[in-house]
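The following blocks contain the structures, represented as structure tokens.
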Structure P
Amino acid sequence: MRLAVSYKVDRLPLAYRMLVLSLIKEAIRQADESYYHKLYVEQAGQMKPFGSAVYLHHYQMQQDYIELKEITITISSSDMEFMLHLFNGLQQLVTYTPSGETWTRTNIRMLKEAQIKSQHAIFSTMSPILLESKDGKPIHPDDENYSKEFDYYAALRIRELTGREPYSPIVITPMSMRRQVVKETNSSMKNRYLYFTAYKGQLHLTGHPDDLQLLYQNGVGKRTSQFFGLLQYEREEM
């Protein structure tokens, strides 16, 4: 399942992704407190069963904040229970006030989801893909280890979601990907920033259709629930 929710927002901090994530977490908490506790307390540190992307409408970068008209958040998951709680919670959050700024919901809608039937498919990124080596260094699509690392993260994602191994290796062929540096912070790093080097664009994936479907629905790479690695299906390739 895949949905998009939009809010009228006048201003965001430069590092806004954790603020947007707080909306998703609050929606889950509003819908079902026990499910929220399971997902974010009992399973803290584990991969979350969704991928996500953010789109800023008519924005202008200022020195220390972003001016904009509206924000659209896309959330996708193969987990029906998660999506049910999320949708119900977002319906309750007509307004949301993080950091003193009131967001007003303007739209919420379910999106059509593609059904992948081929072993070869073209995707574009809705949020940039983050891959890092064991020592935390970003991996460039031209790096000789990029395909190996992508397959590692894809297999890890499938394993976490289903408890099984991929039916076949996931092979990526980057098509037109460019770098995007993401600036972010968290509650333990006040007034300090983390920088993530990720890549966005188009890519060709080869693998079992069921595995490709899972990656399309839930995202791939690191920090998929924090607005990295959500894919948009473009077309099949024979």
Structure Q
Amino acid sequence: ALLSPSCGDIAVEEAADLALRQISAHQKEGYVLRLSRIFSVREHPQEISGSVYYLILDVEDTECHVLSRKLWKDCEARPAHLTVYGQCKATIYINQAKNIAHLNNYKCTLQPVPRRYIWTVCPDCPVYDNPTDPKYLEAAAQSLAKFNEESEQTHYFSVLSVTRASMQWVVGPAYFVEFLIQETSCSKNEKITDVSKCQPLSPELAKIGFCKGSVLNSRAENRQFVTISCEIYGLQ
């Protein structure tokens, strides 16, 4: 028989935590999801031991890329106007006595906060745009050039893909990008002018990284301000 335990039950909260951890661990793309609330739960106790939990979880994405392999509780929530939110339906078998937690299946449906809501709450806030737009690829390349120049890595890195992008008008257009980078075969001992010409190292050798960068074009001062911060994840 199916039971309907309380959503605040410790065993249910643990099941939701383990389900979200395993969902993120399965992903190769996107961001770590954090639990907003447990929407509903049914429990099916098994004949011998353990229980299968049928969960519907309200979730939001975080600042952590899934390749960071960070736990969702260690990841910062995004500002409300930049949050992608949704629901995950998950079925997980848990046997505490044998220390087993097996995610049988899951399906997550996500969507960004509607633009009209953002414009109502914060008319000047940047909103997500198409990350494959050339202007964002250019912003990623410009901010990565700063990382390549300043980092102590032994090889140059190139842009793998832009994962999030937005624009805001400040004293000129400002582009904000989040993107994955990959290690190339070009050594930092060489002077490379165009990193895009460097061949990526083979997947079993290449480090992967995740960066957040911005490029602000100040028309008043006729100059660019570039910021970059990257995490390198080692071999995947």
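Coordinate-derived values only; no laboratory data. Keep in mind that this is a model prediction, so the values were computed, not measured. Cβ atoms are built from the backbone, for glycine too; each structure is taken alone.
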Item to check | Entry that produces -8000 once helix-only ellipticity at 222 nm (-39500 (n - 2.57) for each DSSP H run of 4 or more, over all residues; to 500) is calculated, selected from P, Q | outcome: P
Checklist outcome for this item: Rg and Dmax of the Cα atoms in Å, for residues 98-201 alone, calculated, reads 17.4, 48; among P, Q the input was structure P
Checklist outcome for this item: Structures P, Q compared on FRET efficiency 1/(1 + (r/R0)^6) of positions 26 and 58 (r between Cβ atoms, R0 = 30 Å, to 0.05): the greatest is Q
Checklist entry - For which of the structures P, Q does the calculation of distance in nm of label points 7 Å out along Cα→Cβ at positions 34 and 178 return 1.2? => result Q
Item to check | Origin of the derived value -1.23 (log10 I(q)/I(0) by the Debye sum over Cα atoms at q = 0.16 Å⁻¹; candidates P, Q) | outcome: P
Checklist entry - Comparing structures P, Q by relative contact order in percent (Cα under 8 Å, 6 or more apart), which one has the largest value? => result P
Checklist entry - Taking FRET efficiency 1/(1 + (r/R0)^6) of positions 122 and 194 (r between Cβ atoms, R0 = 35 Å, to 0.05) from the coordinates of each of P, Q, which one would give 0.65? => result P
